[in-house]
Structure I
Amino acid sequence: MTSEEYKRVTEVTYLGQVYGMLAALRRMLPRDKGSIVLIGSALAYRGIPWQFAYCGAKYTTMGFYDSLRAELIYDQIKVTVTTVQLPAMNTPQFEWMRHKLPDRPRPTGKIYQPEVAAKRIYYAAYNRAREYKVGCTTSQAIIGNKLFPRLGDILLAKEGYKGQQTDEPAGKDWLDNLFKPAPGLFKAHGRFDNKAHDTSRIAWLGRHPLVSTVAGVLVCFATIRLLRR
């Protein structure tokens, strides 16, 4: 990648959200109310090969987000800010993204339909929580990187390259939207409908926190009983 490509990805992925928040806060702060939802990613917690610029921008967004939340709490401002961490999504991005792979790119890991993310984002706008997650792979990436970061390095070095490519050659007529919009009309879905899931148990549990709490209590109780034997 070139320095210009890194700059452009950072401007869109990181600064795009920063500028959006600044525009929203100019209207929300005088009213002392409002809700801002940032779009995060499992890759904000676990970087993967070939996505240096994107992962770096997502990590940076989380730093900005943490600082903003702390300042709003300190100033006792009632504007809420939350983030939704997404897994691999079946969107058209894999038809127009700039890449330098020998084969056509694909989402890595378990793939979800865009409606799954849309429902979660809508829910996050009306419910106060620090963070929401979509997809089991998102939770796995976050927890796994906290507990076993070295193992993640090894697994991604082994599987991360092939896992981001299909078996189809990329070809020379590839669309590219990094510096200008890709021509044509696109729908919300990409070309992986046959592999994408339309539900997420993790997202469902996030919308029903009581279920998660009860399950956690039962697990703790069962663990204590086992340890006492």
Structure II
Amino acid sequence: MADISAKLVKELRDKTGAGMMDCKKALKENDGDLTKATEWLRKKGIASASKKEGRVAAEGLVHSYIHVGARVGVLVEINCETDFVARRDEFKALAQDVAMQIAACPNVEYVKTGDIPSEIVEQEKSIEMGRDDLAKKPNNIREKIVQGRIEKRLKELSLIDQPFIKDQNITVEELIKQNIAQLGENIQVRRFSRFVLGEGIEKEEENFADEVAAQTGKK
């Protein structure tokens, strides 16, 4: 595999507008070939998408999805820049895909890792630092291991870091970037709510013997 220099990554980033990590991945996948890496980014829909991410996205839609059996439901707000794009079938299809993703991922609680409150991060760090398997390791080594574990845990809570249910080779973030490239506007998932039938309700459990007795009229 070719040695990927920071200069080469920057050159690809300046050329395509893609994120640093996306550029580095593209160069690694194409043995450091700038032209092939550029084409790879375009095929993935990543090139130029990052340039649009700073633009205001105040239009869009609130999409609802009810899973088969009507036991799980999702409401998700997805924003774009214009009402014209919000009405396009491609944008509605993206909203449906994202809503289905949320329904399929019960552990996901936030749109992105940056939305996770600092107290949750500190709580996770405290839990990891206290694990028995790290007790005998030097502090600097323990810190690195804990940091890696926390990053993994936070991604488990983040919607955009999930592998896309219809194509496990890309993440939800990459799916959104593909749609940004296709539709030509900034697109952001703003918020979502997931509803599970009966969640949070304490169900009364009757004694089985008493239940049988009640049904047979012996109680």
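Quick note: the coordinates plus some simple rules give every number you see, no bench work behind them. Please read all numbers here as calculations on a predicted model, not as lab measurements. Cβ atoms are built from the backbone, for glycine too; each structure is taken alone.
As an exercise: distance in nm of label points 7 Å out along Cα→Cβ at positions 36 and 116, calculated from one structure in I, II, equals 2.8. Which structure is it?
Source structure for this number: I.
Have a look at I, II and say which one yields -0.66 for log10 I(q)/I(0) by the Debye sum over Cα atoms at q = 0.11 Å⁻¹, as calculated.
I
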